[in-house]
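K.L.:
The structures considered in this document are given below.
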Structure I
Amino acid sequence: MTDHLDVPGGRIAHDITGEGPLVVLAPGMGDVRATFRLLVPKLTEAGHRVATVDLRGHGESSVPFDSYGIADGGRDLAALIRHLGGGPAVVLGNSFSSGTAAWLAATEPSLVSGIVLEAPFARPVTMNAVTRQLVRVVLSSPALWAMYYKSLLKGPKPADFPAYVKALKANLRERGRLAAARTMGLDRKAELSGVLARVSQPALVVMGAKDPDFPDPRAEAALVAGELAGRAETVMIEGSGHYPHQEFPGETAAAVLAFLGRVAPATRGDV
């Protein structure tokens, strides 16, 4: 069942499943929390309490908000973790939300025991004019975003993927949601400057080896891990694009659970 948490400016939708150490899963821009539908059962079966959250303006969270930045999302996740007992939690952020996870770990270290940065946009890289225009174009209609979204998966697509994309398009047709995603897709250089260097917790970088959002996925993963100054390990998911948790859920879960076993061991299961 969907729960909602009141935060400044609106409400954040989330689901809670399982029992044990808390793991928070945050999707990327233009996506919804159901993106983790194949990963959640594997984490709960291993003895973890899993919260999946919709970003502000996305999914079943309210719209509009006054702003949609990295820090805004980080404060939302901090409020959720406090609402759920104060953690500390392991926070997994996909794509845009990897920066949010890193910001939260650096800013509210008592709430975070570790972070998983999947397909991470976690460094202050400025988009060029062509990329900025591409973001505007693909987020000009749900159909174009769906086409782009599908192109980011380079590995096997889940059996329910057509239905998932159909539901995602329907959600983006709701008033204000595309505008929220477009705003979120702008440069976040200032908000990410120096953030990774301030993270003190253990980190895991998960990157699809065929992720088309990066010219060289292996090099990007190494750069992110390097800025974490020895506190990170890197797992490359061979054959995967931008959404390893959908394309290779078994391999992604194995990497995440191995990390959780070291950072936030469950009291039951195989971790």
Structure II
Amino acid sequence: MTSTPSHPGYSSYYERMTGNCTRLVAAQMLSNIFPPITSSSYILDNACGPGMVTEQVKLLHPDARIMATDLAPAMIEQVQQRVEREGWGNVETNVLDVRDLKSFGDDTFSHIFTNFGLLVPGDTEAGVKVAGECFRVLRPEGVAVISTWADRVWPPAFCNTACAIRPHEPPQNSIAIQPEWMRGSWLLAQLENAGFGNNAEVRPCLTYTSAPTLDKLVDNLLLIKEMFFKGYSDEELERARPVFREEVRKLRTFEERDGEVRIGMKAWIGMGWKKGDEGEIAT
């Protein structure tokens, strides 16, 4: 785990919901990156959300040139607000679909970071499409870095709570991920099939979602209650909260340490390089 991530003095729905876990992954995505970021680099923060990767790049390279893109205008607005508030220079934004970076020509960026933007709801082929666009717009000798989840840990707390409140109904989970998509081998295959070929690798990454207290952690997680408790009455939701609180406490990676509570999680970080010999096989 890198010691890089800072905790900026601003709060958003996204940050509360994630409990800092995507920021920690963003910091690790930049750790020991090769080729290194220099004054001539042009960086794409792809599917940028509220700008976690941009934030981490600016901590290490204040003058870096960055393009931050996301399909959600609200996320782009958050990044623009941060640009003004933090005084970041050389940051541009654009509303774009991660599967179709149509505003950019081939060989545009030296570094591309896609932090949990590989999966698109309803599109089972999104992984190779996203990785393929990364390969297309990446400069020769550049690197694309993509993160995906390996184990989010916390969904069972929602499902167990739903079963306790509505024991005769199957639990809802509108953000379920196919088990195959949480394997490092799947991420590697997306990179290979998108054009990176044998110039791709995947490594594990540990992170966690955290809060100062268990009640705060529960509050943060319940921001996505509609994904699991849609249609529940106020009375059911009131009964659900103490049950959910105990289910969170029982999660296998739940711990209290260093003045906070947290749930350990695991991600994958995939890297692909555009070297021109992607299809060559050693004999």
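Computed from the coordinates by the stated procedures, all read-outs in this text should not be read as laboratory data. On a predicted model such as this, the values are computed, not experimentally measured, just so you know. Cβ atoms are built from the backbone, for glycine too; each structure is taken alone.
K.L.:
With Cα extents along the principal axes in Å derived from the coordinates and found to be 58, 47, 33, which of I, II does the value describe?
P.N.:
II
K.L.:
Hey, mean count of other Cβ atoms within 10 Å over residues 160-167 derived from one of I, II reads 13.6; which structure?
P.N.:
The correct label is I.
K.L.:
Ok, one more. A value of 2.5 was derived for distance in nm of label points 7 Å out along Cα→Cβ at positions 112 and 152; which structure in I, II was it taken from?
P.N.:
II
K.L.:
One of I, II was used to compute FRET efficiency 1/(1 + (r/R0)^6) of positions 80 and 248 (r between Cβ atoms, R0 = 30 Å, to 0.05), and the result was 0.65. Which label is that?
P.N.:
I
K.L.:
Can I ask one more? Figure out for me which of the structures I, II the number 13.2, 36 belongs to, where Rg and Dmax of the Cα atoms in Å, for residues 120-183 alone was derived from the coordinates.
P.N.:
Corresponding structure: I.
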